[in-house]
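Structures are listed in the sections that come next.
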Structure 1
């Protein structure tokens with residue numbers, strides 16, 4: 001069976017285990033069905049997720065020109081504290097920025113290897129946590145805009161990591177941590193204008209990934225350098241396909257790449 005199309009990040013459905021889907025223009029693949037099967041991935045070209053042209057991908061599925069101009073990849077995406085829509089100040093497209101920035105955002109703690117602090121739109125819970133390969137996550141605050149979430153994250157970066165240690169995550173090397181205790185400790189570090197949004201009662205969400213076994217050593221596929229790869233899939237975690245030989249493939253970092261997947 002063969003599937004062809006432009007890679008976008010895997011869609012997910014919460015469950016035990018989590019279900020993963022690759023959605024193409026004319027078909028979709030429940031990626032969980034690849035587990036335990038020999039699978040081939042072949043690179044066929046590029047297609048920018050923004051303009052649709054067959055141009056080399058620069059970052060985040062966008063060609064260089066789109067990455068430098070699109071409102072969807074402004075600096076405030078990676079650094080929420082730079083958000084200015086609440087002040088009526090435009091970065092690239094105020095209408096778009098208001099739509100995204102002026103909606104409820106959640107600042108959270110996630111456990112993928114060590115405890116990490118992060119920000120996501122409320123509509124992306126729990127998707128964001130799954131994409132990071134977190135085995136547990138808990139909200140700290142829900143705030144009305146991206147700026148407040150950003151300054152909260154900045155304050156908490158002094159106490160927690162803000163990036164996922166992806167190799168440890170894929171090896172399932174997770175520190176034993178009580179997220180509710182860690183969450184309670186955050187209150188005193190919150191900016192004063194954010195403290196009213198701190199809710200006392202929150203539950204930790206446990207996330208279960210479809211993995212037969214975790215790799216001890218990891219080698220990552222780069223489609224530009226290795227345009228064709230085949231191996232037996234042993235699991236899925238975060239946005240990664242895991243293979244029996246320790247090779248891993250990050251679907252999200254290959255957005256905009258046109259591929260053929262055969263099983």
Structure 2
């Protein structure tokens with residue numbers, strides 16, 4: 001699906017923060033057939049069919065991680081909402097050239113996320129297609145507290161997910177629109193796993209992607225496995241960035257097209 005803009009309080013952009021931009025770029029371009037180009041603010045933009053699909057920033061000395069950015073009409077006001085709700089500001093509101101304004105936060109449980117106020121750039125131009133981002137979700141041990149935090153910051157509400165046959169799942173709603181999810185950490189997560197945001201990409205063939213991941217120097221944490229709505233796998237790129245891929249069953253894939 002091609003996208004020209006995002007309503008406020010909608011996940012709009014996924015960015016890999018990594019200490020090794022060259023290795024990460026080689027991996028993702030090989031895995032998803034992306035190409036890479038330099039953006040005005042010094043970051044890298046991954047392209048799929050010549051459209052922006054995801055981003056990359058080089059952050060030497062920090063662990064690699066995929067970050068979700070949520071659209072806002074006022075970065076400064078959002079920063080105030082974050083602190084009022086018990087979160088913290090990791091990167092204060094900052095201009096990204098003419099592309100827009102951004103900031104980076106940690107929610108009350110420590111999950112890191114960003115916000116984006118558009119200038120010339122609104123966010124991902126292609127989503128919900130093979131080899132593009134299809135979903136972003138908060139992974140937390142405390143769903144009620146997480147729901148309270150994001151309700152104060154973005155006005156989101158949460159409900160039990162309608163497409164979650166394997167386990168209880170919650171969805172984020174912004175003015176009745178489903179914009180993301182909340183996944184509760186269970187006993188399968190190591191006790192030291194912090195709250196975090198997870199990026200999920202839609203793919204055509206889970207078995208092929210997992211095989212290519214290892215061939216390109218990444219690792220398969222789990223999968224392919226039955227996720228109820230399709231075959232999924234948890235993967236790690238060669239720089240340590242974790243992400244999830246899913247090959248949806250036909251009836252769910254139709255809903256994304």
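Rule-based calculations on the coordinates, nothing more; no lab input. Everything numeric here is computed off the predicted structure, so don't read it as measured data. Cβ atoms are built from the backbone, for glycine too; each structure is taken alone.
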A value of 16.1, 44 was derived for Rg and Dmax of the Cα atoms in Å, for residues 30-173 alone; which structure in 1, 2 was it taken from? 2
Top of 1, 2 by distance in nm of label points 7 Å out along Cα→Cβ at positions 70 and 190, largest first: 1
Can you tell which of 1, 2 yields 30 when relative contact order in percent (Cα under 8 Å, 6 or more apart) is derived from it? 1
With Cα Rg over 2.2 N^0.38 Å derived as 1.05, matching label from 1, 2: 1
With Cα extents along the principal axes in Å, for residues 118-181 alone coming out at 36, 29, 22, pick the structure among 1, 2 it was computed from. 2
For which of the structures 1, 2 does the calculation of distance in nm of label points 7 Å out along Cα→Cβ at positions 6 and 150 return 2.8? 1
